[in-house]
Every structure is written in structure tokens, then in C-alpha cells.
Structure 1
Amino acid sequence: MLIDSAKGVVRFKVVYHGVAQSGKTTNIEQLAKTSDLDVLSFDTKEERTLVFDYMTKKVSMDGFTLTFSIYTIPGQDIYRDIRKMIMRGVDGVVFVVDSSEKRLQENKDFLKVLEEDLKLYGKNIKETPIVIQYNKRDLPDALPIEVLKREVSLPGKRTTEAVAVQGKGVEETFNMIMEELVDKFRKMVG
């Protein structure tokens, strides 16, 4: 979080984290569409995120301009160095879970990757604002939400459901992480 009191600007970095093809890019594309913003993307031929996706969203609140720099990470392990670089300076995370039964273990393993990525920069998973989004709820093999909450969760972290390709739950998810970050900012400034 960077605070420029003279200009009344607070900058936050939000990273959409999770396994490959869980819907991270789709989330920010939908968010951009509803906000009339542009997304900078670096994709492969298979439409998988190669490096990252990026957009900026501004919100006015309490006399400040809140600027959210929103990134996605590549979920493929071969791009772990890029993922780690993107995590530098992160203020909040949206952890996107693929609800498909066949991706359950991969999602669980990636929660551990998130924890390692945060530790790399001296951050604690318990203290970092994180929202877990259970995406792809429309899939025929989507696990029941109770199973996902039991198997792929973090104590004390908020969760939400989404079908990002339809735009369902996208704004709600972003609003949740934004609330977490604004609360943290307010506690810092008193």
C-alpha cells in the first residue's frame, strides 16, 4: 500500500492467484467490461496467461482516490519465477478456485503455493487480506460448496461463489477484497 497524502491517493496491489485456467483472467476481463476499463494481457496461442494480465481501477472514497493495480499470475508451474515477481508488494489476494472435482487436489496444493509466495516477501497468510472465490459453479462436475469450503479454505477468510464467464460473482468478489483493503487502510491511519 502506497499513500500519497499530499495528492490524496492510496495505491493498492491486488493479485488474482490460483491454478492455471481457474478463471483469473476471466475475472478481471469481466471487471474491466463492467467498469469500461482496459486489460493489458500477454497470452499464449492456447489463451493461457503467459506472463500476467493487468488493469487499474480507481474508486473515490473518504476524500481519497483509491487506485487498485490488479494483476493475475500464471498458474503453470513453469512460470513460477514470473508468479513470484508479480507477488512482490501485494496488498491483497483473490484466490480463484476451479470448482471442478478433478482440480480439487491441485487447488489445495496451490493454497500452499500462495502461502510460500507471501512468505517470500515477508507476508503472513493470516494477516494478508485474502478472499477465496469458488469459480466455475456452473460446471456439471462442480463440487458442492460445503466440500470446497471444507477442503480449500483459509481460517477467517471470506469466500464467495462465481461463474466468471457469465460475470456472476465478479464484482462481488472484487468488492470484498476492496473492503478488506480499505479496512486495513483505515486502521493504519486511525
Structure 2
Amino acid sequence: MQRVLTDPVKGSLLVAEPFLGDANFERSVVLLTEHNDAEGSVGFVINKPLDLQLDDIVIGFPSLDTIVYHGGPVQQDSLYFIHNKGNLIPGSQPIKDDLYWGGDLEPLKEMISCQLITPSDIRFFLGYSGWGLGQLKDEVEDKAWVVLEQQAVNVLHDSPKDMWNKVIRALGGEYLLWANSPLDPSLN
């Protein structure tokens, strides 16, 4: 069974309750890449693939057979990435363990061209999820999100298909009701 955290922390997962009421986060799993009580939070929805390949949206980028994910409702015209290459990509920001976000694009392009980065090393996102000062804490207290340790999923390897349901089922107990709830509660 997964351990539920009382507060969000950098590197934790946010799992949306089934009736959150926001289409951007419906049955979402979000990886928090930054969390600061004084400034706010940033994360990426890791289980919402778009029907786009990287080549479809970035001209002149080296070919990498990977899809792009909907990272969240903020700056959806900007590309972001999470990876496991750490200091090999200058400017990378550590998240937790061997997981990083962002970094300089030129070294990234070079590594992709030299096949030093594979699709299992990186995930790309259009947009990000952001919360202002105190906003995420309030949402967690209102039970809009369950906060879990990041180990609940392998961010770079697990399939996004049914990720939300898989995480909810692993929580067990009262959360099993969530796993079986319909998208539209009026159909219950």
C-alpha cells in the first residue's frame, strides 16, 4: 500500500480526486517539480499523453520517437521536459533521486542526435501546472488531491494508460471507491 503524505513536497505526486471538477486535472497524476510555501508550486501532469509526436511541434529538433504530454493549463505553448540525465544537461533542476526537469536545449539536442538520450530517459510536456502561494495547500486540505511519495509510479517508464486508476487501487481502503467511480457521477 502507498504512503499518503499530509503535505505536498518537491518530488511528490498529486493524485486528483475523481470529481475535482476541473477538466485539466480530471483523473490526473501530477509530479511536483517545485514546491515552496513562500512562492507556490509547479508540476506536470504525467498521465495525459497528447496525440502529438515531438517532431509535430518542434521544428529542427533531432528526431526522437516520443510523444508529448499535456503538462497542465499554464503556458501551453511552451515545451518542458523531465529526464534522468542530471548534470549531463546543464541547467537541469533536481527533483528527487535521479529525476530532473528542464535544462539547456542545445546540449539536449546534441545528446539526442548522438543517441545518448532515448525515449525512456525523457518526457516532454506542453504547458505546466502551477499553484500560487498557499493555493495547493488549500486544495490538499479540501481533499481535491491525495499526496503520495513519487515512488508510487516510475515517472519515465510507466504507461500513462490507467496510471490514475493503478495508483488509486494501490492506495487501497477507502480509495477503492474512487477507482470504481464513473467519470460522470450522475451515471452512478
Structure 3
Amino acid sequence: MHPIATLKTWSREAHSFSRRKKFQIFMLLFVLSGVFGFVYETIFYRIDLGHFVKRGTTLGPWIPIYAYGAFFILLLAYRFRKRPWAVFLLGTASSGALEFVVGCWFWNVRHIRLWDYNTEIWNWGNIGGYICARSVLFFGLSGLILVYLMVPMATHLAGRIKARPFALLSLIPGALFAADILYSFVR
């Protein structure tokens, strides 16, 4: 089947879901995006530092800012899914803005530096260590992966798996991720 035809089929399938099922799909995507970020950073920092390091502020294998970035990409760019260049640009801009604001907020309010592009390889276009061109371009690419691969796969899965198992598949990891975020924020 042609990719555009597949996208239309998945799009129709997603619109037929109830609000509850759409929320479950979103929770699954939220968790998967956090895990995606954890895997990316594990690989990147293995290359950068020459050894493995545990990235992120949570206990689990996920990084919240990637999940929140996915939320903003879905919110802003998903409606433009028939125009990949728009998805890329909106993913790049929204994730870059999120990273900059969160990085500044944590430094200025909580006096915590969660990342610093000043000390990393491939940090061209660096602004205060909070964002760099490599990171925001990667987020734009990740937005394409989210919209054109992860969303269709999640909606297809939601249509294939019975309601209760899919709810457990999406809500249990989502609840663990939310609890981990809360725990890491208050500790």
C-alpha cells in the first residue's frame, strides 16, 4: 500500500476512536516518546563521553522533556501531517522553544542545570548551553518519526488489541511515568 494511502487509512481509523481510546493512545505515545529520548541520549552520550551514563532526572528509562516535546508536536503539528516540511519546522520550533524555556527555568528558579550544550560535541548554534542546532534539528526529525511512524503504529495497535488489554498497555506505563515525574520533582 502506498504510504499516503496508509496514512489516510490510519487517520480514518484514529478518528473513529472514543475520547477514552484517544487518551490511551496519547498516553502510550507520551511514554514511548520519553523512552525514545532516553535511548537517544544513552547512545549520544556514549559517543560523546566514551562511556555509558544514566540520563534524565527520573528513576525509569524515560526522559520527561521528550514526552512533553511530543505533546507539543502533536498539538501543533499533527494537523499539518499532509505537509512533512511543516511538521518538521513546527517540531523543530516547538521543541526548541520548550527546551530553551525549561532549561532557563530550571537554572534560574531551581538552580539546576539539567543539560549544558557548552560541554558537548556537535554543539554548533549553541545558545547559552540551553539549545543548539543539532538538538533542535534532531527534535524536528523526531517529530517526523512521531507523526509518520509512531502515531500510525499506535492507532493501528489500538484498533487491533481489545479494549481492556490496550488500556492496561497504555495506562499502567503512563501512570508509572507520571508517578516517576512527580517523585523526581519533589525529591
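Laboratory data are not the source of any read-out in this text; all were calculated from the coordinates shown. Here the structure is a predicted model, which means the values were calculated and not measured. Cβ atoms are built from the backbone, for glycine too; each structure is taken alone.
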- Suppose you compute helix-only ellipticity at 222 nm (-39500 (n - 2.57) for each DSSP H run of 4 or more, over all residues; to 500) for every structure in 1, 2, 3: which one lands on -4000? 2
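Who wins on FRET efficiency 1/(1 + (r/R0)^6) of positions 106 and 146 (r between Cβ atoms, R0 = 25 Å, to 0.05) among 1, 2, 3, i.e. which is largest?
Working: 1: 0.80; 2: 0.05; 3: 0.55.
Ranking 1, 2, 3 on FRET efficiency 1/(1 + (r/R0)^6) of positions 106 and 146 (r between Cβ atoms, R0 = 25 Å, to 0.05), first place is 1.
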- Task: For the read-out FRET efficiency 1/(1 + (r/R0)^6) of positions 90 and 170 (r between Cβ atoms, R0 = 25 Å, to 0.05), a value of 0.80 was computed from one structure; give its label from 1, 2, 3.
- Result: 1
